[in-house]
1. Where does the value 1.12 come from, among P, Q, when Rg/Rh (Cα atoms, Kirkwood Rh) is the thing being computed?
2. With Cα Rg over 2.2 N^0.38 Å, for residues 14-53 alone computed per structure, which member of P, Q shows the largest figure?
3. When helix-only ellipticity at 222 nm (-39500 (n - 2.57) for each DSSP H run of 4 or more, over all residues; to 500) is calculated, the result is -1500; to which of the structures P, Q does this value belong?
4. Say we calculate FRET efficiency 1/(1 + (r/R0)^6) of positions 38 and 70 (r between Cβ atoms, R0 = 35 Å, to 0.05) for every structure; which of P, Q gives the highest result?
5. Tell me which of P, Q gives 51 when you compute relative contact order in percent (Cα under 8 Å, 6 or more apart).
6. Identify the structure, out of P, Q, from whose coordinates mean count of other Cβ atoms within 10 Å over residues 30-37 was calculated to give 9.2.
Structure P
Amino acid sequence: MKGDRVEIVVDAGDTTRTYEVVASRAGRRVETAVRRGVVEVSEVTRSGSVVRTARFMASRVLALVEHPVPRAEESETAAG
């Protein structure tokens, strides 16, 4: 959903670097996957097409923080 974001903190030797992948338009979402020692964070459209991808070595990733957009509960939307 638009506004979803994932923050990735990576060890860059003597310092750390922070990267952020954001769902920039309506209908897009951010997906994370860990495969074969690689952390992959992708922005994906409704149809499943990948817009952009960030890849990091899993051994270098210090933190992976997901920040979802607050969503209204179904019971609140039905009543209101």
Structure Q
Amino acid sequence: MIKARVTVTLKNGVLDPQGKAIEGALGALGFDGVGQVRQGKVFDLEVEGTDKAKAESDLKAMCEKLLANTVIEKYTISIA
């Protein structure tokens, strides 16, 4: 089994209202000096097999087809 982590975040320039809400909530909780909060998603996956190149290729296809909206989001893949 190959373990991987896919991190999906909004591209630069895309408005992030959820990140803005988190930023405001942190300020209201007394955490001063926090700015430019951006939120995202993390997917931890296990892929069968031992071929890391194939696993990475499959993970890219998963991101392009389902895990990320590539119009407004970018993704990174880490294989353990």
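Every number here is computed from the coordinates shown, using simple stated rules; none is lab data. This structure is a prediction, so every number in the text was calculated from the model and none was measured. Cβ atoms are built from the backbone, for glycine too; each structure is taken alone.
1. Here the read-out was taken from Q.
2. Q
3. P
4. Once FRET efficiency 1/(1 + (r/R0)^6) of positions 38 and 70 (r between Cβ atoms, R0 = 35 Å, to 0.05) is worked out for each structure, Q has the highest.
5. Q
6. Computing mean count of other Cβ atoms within 10 Å over residues 30-37 on every structure in P, Q gives 9.2 only for Q.
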